[in-house]
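Asker: Once you scroll down, you'll see the structures, which are given as structure tokens.
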Structure P
Amino acid sequence: MAHRRVIFHIDVNSAFLSWTAVRLMQEGQPDIRLVPSVVSGDPSDRRSIITAASIPAKRLGIKTADPVSMALRKCPDLIIVRGDREWYKKCSEGFIEICRRYSPVLQQFSIDECFIDMTLRNWGEDPVDVATRLKDEIKRTLGFTVNVGIGSNKLLAKMASDFEKPDKVHTLWQEEVREKMWPLDVRSLLWVGKKTEEKLKMYGIHTIGDLAGRSLGSLTRLVGRKFASQLLENANGRDDSPVETEMHEAKSISAERTFSNDIGTEKEIDRALFNVACVVAHRLRNADFHASCVSVFIKYRDFSVVQRQHQMSRPTNITAVILNEARAMVREIWDDESPIRQVGIGVSKLTHESAIQMSLFEDPQMDYYREWDRKYDEEVQ
């Protein structure tokens, strides 16, 4: 007898803010989740970017990615706390460890969220009861709350976890899509970025239900056939992707650019590297990976190839970091005069390790780079 597929998506509520609050409370300080507060890279630098905000802060109009200076104008008494990447890593590991006890088929989607496949676990037990037990164990053991979304695939589970927060369990089964998902704004659908949202709404597609009812042909004219097909599948709640453990994941990501006319100036090469680095880094972020190794190659007019790779001190998925590594290596391998036919950038040693994501708390410039990447990712959807 076939069993209905059961997928959980577990998402930490306001992760950086919650994790910081837990640490401060362990030190005997008040719970910053109850007052206007934010987490930032450098509290003394007003150019620093906010990476997390408490609910009271959000009610005052303070948002993630706002500069500290803007937030202080909205709330002069705002509590600003520096992030702690090592503590966040510890919290993430504890959260994942508890989730893995419920099912070994686990895919970490980012530092604060994961999928687990519960299809063959807890037969005969209500999935909502199991999910409630899981979230309560995390709260009791680690001191922070999570939302658990339950669905018949990863898409529906993730959509469900974004319903009312915090500390909630929600279901979104295939038969509930029409009632629970179709009335939502089309922007809330997975993979619909700002640019795609604008295109869809320009043509009268305002809700997920509007999108689900469109033909593939009409959507293809708007966003291209491949993306149109994905949007239609998602809008109708269909997703057959498996919960992938580490052993099934990609080993490397790369991109290259071939020129119809050979290039031979530093400015042309730099522009090409920038374009390729944007593609590689975007693919990394889309797959929720960080890379520890960057490689470059250049192919000359005679089709000879030179290449170089470099191991970084910590994983990254930031475009600027990958680009700077590639620039440095090209300066080493290019002879400054031979025309170039093709350039490429690759990244390897992929991991979900988020050390570089959290290093933004050490270098305020990383806040700017991450915000630039966020906007880029929205625009290319």
Structure Q
Amino acid sequence: MSKIAFLNIDYSMGGGVERVTSDLINMFLKQGETVMDMFTVSQRNQETAVEFSKSLLVHVIGPLKSESEKQNFVEKLVDRKIDVLIYQADNMSIALSVLECARKAGVKAIGHYHGSPYAYLQKYPDAQHGNLAKILFSKIVFPFKKNKLKKFLTLSEAVVCVSQRVRKELKDLFPNHDFPIYSILNPLRFEDEEYPGTVKKNIITLVSRLEKAHKNAFLAATAWSKIAHQHKDWTLRFLGTGSLENEMKSYFSSLEIENVEFLGFKREVGRLLAESSIGISTSNCEGFSMAVLEYILTGNAVVTTDSHGGVHDMIEDGRTGIVVQRNSAEALSAGIARLINDSEERDFFAKNALSEVKTMYGADLFLQWKKLVD
């Protein structure tokens, strides 16, 4: 049996990557696989935001920039007798260093690509800034970053994307290459029938880090400001923390909008989502939005931006939810208002989306991973 280890950029954080990694480790352990080691580039929090298996031995290895850091990592892989390393492959510089070290240690390295390639290749405007200079610069460096991405894919034994759409994005970027790119869905954190008897309330929920980059969380605030006073019997609820939180609170206060709630980061969001009626996503890009998946599993109708990545695997506009223009507060607020005013459409989207997700999750996720690990 292979001895498997995992590597995250910072396993102590509370984002989707960490939640998925924890769930994946638990899935392997339940199937009797040997997972004893967690490597992390850094550890910002003393206590992890997401609960990991207590049996893991954690190694903080640094950013793998210096030769001494790389050599130390190689020695740890050898000393711990690691056969397979499943590593977060969202940072190209770190991913290339991991591949170099794994090769020297004789370890099979499987890249777990949680995002969309456009998170790396492209900059976006956000709800507060046009970011024109950054967008223009990203166009200049695009070919250089694309070549770095190509190098990563060329050196990889296997890269696992978290959605079919991301796999397609990578394939479309390099149509003349047959890179070993696979798509395996994230494990489910809970089932759709886990919270029976929960009564739906007039709550709209955003589960997200409250940040600009990729998440564009302030868009939810600007969208809600356009319709909050007309729908005082509805509340916008934020589940998550981040650098924008205080600014968002001040923004609502300045507009005398009181029907908002900031509940912070929650390890378990299922029961809170089960009483919510509408779930929203403001992201510019997502590999496979765990927030959208959890909205669907808890019976929320979804309004999402037209983001790069895997949201389209779950949400088809007009059938399983509403898809609106990226970074448009007007479009997002219109989508929310449409669902507030039409409970039948909310039910229609919620049921169709749940059916779609159940079809998607028909395959055995562990067996898909097992084929790559062995």
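Asker: For the read-out distance in nm of label points 7 Å out along Cα→Cβ at positions 159 and 335, a value of 5.8 was computed from one structure; give its label from P, Q.
Answerer: P
Asker: Further, regarding this structure: If Kirkwood radius over Cα pairs in Å is calculated from each of P, Q, which structure is the one that comes out at 22.8?
Answerer: P
Asker: Match the computed value 3.2 of distance in nm of label points 7 Å out along Cα→Cβ at positions 135 and 239 to one of the structures P, Q, and report its label.
Answerer: Q
Rule-based calculations on the coordinates, nothing more; no lab input. Worth saying up front: this structure is predicted, and the values here are computed from it rather than measured. Cβ atoms are built from the backbone, for glycine too; each structure is taken alone.
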